[in-house]
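What follows is calculated from the coordinates using simple rules that are stated; it is not laboratory data. Computed from a predicted structure; not experimentally measured. Cβ atoms are built from the backbone, for glycine too; each structure is taken alone.
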Structure 1
Amino acid sequence: MPINVTPQPSGFGAHVTGLNLSKPLNAATKAEVLAAWAAHGVLAFPDQPLSLDQQEAFTLSLGNFGEDPFVKPMAGHAHILELRREPHETAPNFGSGWHSDWSFQATPPAATILHSKVIPPVGGDTLFADCTAAFAALSPAMQALCENLNAVHSAKLPYGRNGAYAKETGTRTMQIITGEAAESTQLHPLVRVHPVTGKKALFCSPTYTIGLEGMTQDEGYAILGFLFKHITQPQFIYRHKWSPDTLLIWDNRRMLHFAEGGYDGHLRLLHRTTVAGEVPIAARKATAA
């Protein structure tokens, strides 16, 4: 029986019903899910009351686990991060900046999977910005410029010795690891080609992109600042509103995301896994090939 895929009016993102993720997917259903994910980028599966083991099994059905640095995982589940914010916490909510997960890695994760357990009555939406549509909307001249540039990615701004988390004074339940290890850099193409769809997407974020190769900081930020503002325009945004027992999967290769706050005084609890990705393919190399 085919799954039901309901696209969002934003132009990307979809809700998927008609399947039970607590059990292994047969080959035909898995192919449908992967096709829907490639087409829509973000998939929400409501009414999926999964255990931790079941979330791990679903993650592994899509690929190997990704590496998740700088946040202590759950005891007994080395590949699950518990995104917990207690009612008394005063530190900013985790993920409150536009980013593509762990883009500072040599092989950033292809997918992030987030399963909701406790959702506050207010706030806590997750916003997604479609970097494929944002690239397509640039002028041909700007596209050509971006395709020939490499971006410098690093975890130093949030996780470095002088990063945002190291300077926190508010209370936080999640155990964040900061230090010198977060200050290394990784080059990636500013425009990458999706390995499944072949479409081009901007690959940069204000959280993890700290410059452009071969440019001064001022020169790099002049371009990056424009791109950050461009990518996060309303026409490229999908806003996901959570309910308990929803599993969300998104494609880090074609979008940024942002975790909104607005739920102070309430418990919020979700579990996160990632699926390993590949070395980003540069648009200029794909075009030349």
Structure 2
Amino acid sequence: MLPEAGELPEILLDLAVPHESVNELVALRRRFDREPQWRWLLDRALSGLLHRPDEPGAAIGPGTPPVDDPLGRCFPVFVYLAALPHALAHHRRHGVDPEVSRRTLADLGRQIALHRGQHGRTGLSTPRWPSLHFRGELYQLGRLQFQRTVLTEKLAPLVTAAGAAPGPDAPALDLHIPDFLGPLSPDAVERSLELARAFFPRHYPQEDHQVAMCASWLLDPQLRAYLPADSNIVAFQRRFRPAPLDPEPDDEGPIRFVFGEVVPLSELPRRTTMERAIGDHLRSGGHWHFGRGWFPLRDGAGSLPV
């Protein structure tokens, strides 16, 4: 059920939506009452988002309609607003603390703020990403986000060969690293892992998550050539048992994460150690790659050689 326009401001503020976007979204909300084609599209998108709601990975996340229209640009936001009662009901059924719900679902507002910072207007750069939050598949627990899923195809053979999971479709937690919560310090990461080890057996006892995994350019071992041995990123890498790097480069990922947008190499600033690492490596002709790794949740983090 899509909230009425008069109800929307408080809901948007609870979801950490930037103040600059609130009035625009309230005005656009009224078009759903005047233009039935948008209501029809909303109902279809909501049905896809809630497809097989208790099955991780089953959602058909909302896309952005291919029309040059402010409502089309903001359409996924309204799909998530319509899904909000379903998300909260799922959390209540599983006994999730309201504070965890609030922090998790507020990622919608942060994604809107990210888009606004990059493009100067309301929207979502990755419209399907919040579907994980609004289906109860992903939770914010301290510094990290944890996604309920199963072992990926590339990691499953390594994990099962090590005897850390019963099979290739075993439940696993996929770690995601938001860039808005301060340093990725070892203490902050360990606290998040402790929260996750308690959270998921309590709220999803039917899923035996024995393994944590991560796929990110932050796991590219080339970073060690540029960062101090005691840096937070190197310490994070040491937690994982690695899989082979993707052969295809992923240069845009680190540029967007570190600098906020893709700009010519000659214009990348060199203000921090990480900025210098990303830019200097690319300017020297190198490339960054998507790294993957895992570690057993129950036995703590495996340690990798530097």
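Tabulated data for the structure shown
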| read-out | value |
| --- | --- |
| At a computed 15.6, 44 (Rg and Dmax of the Cα atoms in Å, for residues 165-228 alone), which of 1, 2 | 1 |
| Structure with the greatest value (metric mean count of other Cβ atoms within 10 Å over residues 77-84, set 1, 2) | 2 |
| Value -6500, calculated as helix-only ellipticity at 222 nm (-39500 (n - 2.57) for each DSSP H run of 4 or more, over all residues; to 500), assigned to which of 1, 2 | 1 |
| Top of 1, 2 by Cα Rg over 2.2 N^0.38 Å, largest first | 2 |
| Which of 1, 2 yields 34 [relative contact order in percent (Cα under 8 Å, 6 or more apart), calculated] | 1 |
